Structure P
Amino acid sequence: MDSEIPYSLPDTVPGMTLPNVVLFPQATIPLFIFEPRYRKMLAQVLEGDSLMILATQDQERARHEDTFEPYHPSATLGLVQSSQKNPDGTSSILVQGLMRVTAETTYQEDPFRIFSIQPVHSEPGASPLELEKHANHLNALVQRRSELGSKISKEILRFFEKIDDPEILADVVSHSLIPQTDKKLQLLQTLVVQKRYEILFEYLRNEIRELELISKLKGNLGEDRIGWN
């Protein structure tokens, strides 16, 4: 089900290992490039095909192992969509996720990492009709969450509603609305689209119940709306 990239996938790609950062396919993330090693990496990326890897630093291993920036192998291949170089040599870039990959090993460590990668493909896990129903229900949960006071702009809500691919919707919602790194990693590592929806449904329903309880305690919600899911 994954979106195809319009060129052959390289075996090795330069990349960054960042704490608490998870990029999803089709989502975008702004990054500020200031470390000398990543300035060199960006220069090489822009001279080539503008592809780079974003891997999430494994904080648990970092606390217990004498390993330089250990990372989770589940990562995302990204495309540098724009890059603005500043007078001091730093850069502001915008990276769009393209596809899930496994960052198997590091082909190079110095001065920056180059990852050996393998593509990872998703499975639907349900019929197109069922996934369409899941997508509609996900949008309904996001809308209800917004009604209860969770901060999300109307523009983002409209953007979600216009996404007609259930897999892309699940990934973009995961990227945009899930703050916890471990939960994002779980969703990135889940290769069956239906199971991603199950994780998102459980997460959002729990949030909605908490928001409804808070609203009820404040006296702003009728009894008939408690437990909406």
Structure Q
Amino acid sequence: MTITMYDTLLQLPLFQGLGKNDITSILDKVKIHFSRRKAGDIVLRKGQACRDLVFLLNGSLMSETSDKDNMYLFYEEIDAPSLLEPYSLFGWRTEYASNYITSTVCDFVSIEKFYLLSELSNYEIIRLNYLNILSNRIQNLSDRLWTNMAGSVEDRIVDFILLHSIIPTGEKRLKIKMDDLAKLLSSTRIRISRALNEMQDKHWITLHRGEIRVPDFVHLKEHREARRLEQSIKSET
């Protein structure tokens, strides 16, 4: 294993704070599987049993998530290094919630759940990192439960995208029929269409047939936070 691979492993959220000697010790005790997948491969499927910690070491991929009624699909860009759905390894439903499709050639590392419990859990830093990953997700989801979906049609569209975004950066894509989006946001098709075109004119999104693309999630989020601040100031005056 090269120094570059060590450095990449140390960048992963689960291993941050460890030294190279710790990584060397872990590699001596833990069975690690390395794999390379070409662009366009489905590496994990929704509903597939989650039995391993899966790390994206190099490359980028897209997560594909659908709602329970299959009304829409939501895509998120994920860049390396990243840990894929560590929260699905435990709980009453240990299955992946999304499909993961490689956008480029990708390198992966996977570690069986057994080794997480028998070896990795012996390291306090890894235990804390894992708890922080799970806690951050729980807090994030809790905040979303209290998000007010009121406001203009434009505000509601942006909030809908923000609420479905797990990765705080990168491109987002929403595949949905205009009529379905109107129903979900308690609006009309005409108002949704008008708001989307205005958002495209502002370069927040790009519109494609049956699809809304957000090229820069951070840019969209900053605009929404500025809008919330503006609304808060108005309500206080």
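Bear in mind these aren't lab numbers, they're just calculated from the coordinates by the rules spelled out. Everything numeric in this text was worked out from a predicted model, so none of it was measured. Cβ atoms are built from the backbone, for glycine too; each structure is taken alone.
When Cα Rg over 2.2 N^0.38 Å, for residues 44-107 alone is computed for each of P, Q, the one that comes out at 1.32 is P. Which of P, Q yields 1.07 for Cα Rg over 2.2 N^0.38 Å, for residues 156-203 alone, as computed? Going through each structure in turn, the value belongs to P.
Given a computed value of 4.1 for distance in nm of label points 7 Å out along Cα→Cβ at positions 20 and 132, which structure among P, Q does it belong to? Here the read-out was taken from P. Each of P, Q could give volume of the Cα convex hull per residue in Å³, for residues 100-211 alone, but the derived value 122 comes from P. Can you tell which of P, Q yields 0.95 when FRET efficiency 1/(1 + (r/R0)^6) of positions 68 and 172 (r between Cβ atoms, R0 = 35 Å, to 0.05) is derived from it? So the calculation was done on Q.
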